[in-house]
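Student: Structures for review follow.
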Structure 1
Amino acid sequence: MNSIKESLLQEIIDLPSVLERIGGDESFLQELIKIYIEEFQSKLPKLAEAITTNDLDAVQEIAHSLKGSSANLSLLELQKIAYFLEMASRQGDLKGCQENMTKLKLAFEKLINHLPNFSWWKD
């Protein structure tokens, strides 16, 4: 794998960190990421609705949950964006929430698009 591709994949997931946390079991990691994907996809419409209705408490709660689940899997970019979304909601910054929601969707798409590049990912 070339260094640019490796660097991109490291932005998406800190593989050594998450593998250390789960005892090096790559098939278990795949199971966890599949669960994460399902949960993320179920929370995304709720998050969009909360932003649309200016329910910043719900935005904060969902963003906090996504931040934690992203951190548990060392999904660094998603964790960081979810953190910024949570902070924007705490500060009452609806525009910041909208901007970070867009970034969150893009980062999630990046994760989905790049999973096949990992040798341990089996579709």
Structure 2
Amino acid sequence: MESRLEEKGRSSAILAVGLSAGVLGVAAGLLAIFVGGAGLLITAEAGEIIWLGMVAVVLGITGSVGALTASSNPRLSAVVMTISGLGGFFAVTVFWFLPGILFVLGAWLAWSSRQRRRPARA
């Protein structure tokens, strides 16, 4: 019974960390879009920042979906959150600091919960 409660608590932690990272990731992407839009007022070369901000928004949403799959498929959840976490660093570097760390933490939690569910070999 205790292990079942522990497993439920771990999947809730993965969900909370992943969804928090997703919300912060979407906010970071929107901030990058805003900065890119303000940059367009100064120079025409800031359009790339807007595209990278849009990529960050998509990665934030994708990572949140990955967090939602943690209880049913922890391996997929870990892979999706890792890709979202690392991809955001490439897209909007500084803005993605906290969401990236949270996504990687959530991926590590999902991966370690997958390892615990695997039966021990004799």
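Throughout, read-outs are computed from the coordinates displayed, never taken from laboratory work. Keep in mind that what you see is a predicted model, and the values were worked out from it rather than measured. Cβ atoms are built from the backbone, for glycine too; each structure is taken alone.
Student: In terms of FRET efficiency 1/(1 + (r/R0)^6) of positions 37 and 69 (r between Cβ atoms, R0 = 30 Å, to 0.05), which of structures 1, 2 is highest?
Tutor: 1
Student: If you don't mind, another one. Identify the structure, out of 1, 2, from whose coordinates relative contact order in percent (Cα under 8 Å, 6 or more apart) was calculated to give 27.
Tutor: Only one of 1, 2 returns 27 for relative contact order in percent (Cα under 8 Å, 6 or more apart), namely 1.
Student: Follow-up question, since we're still on this one. Identify the structure, out of 1, 2, from whose coordinates helix-only ellipticity at 222 nm (-39500 (n - 2.57) for each DSSP H run of 4 or more, over all residues; to 500) was calculated to give -26000.
Tutor: 1
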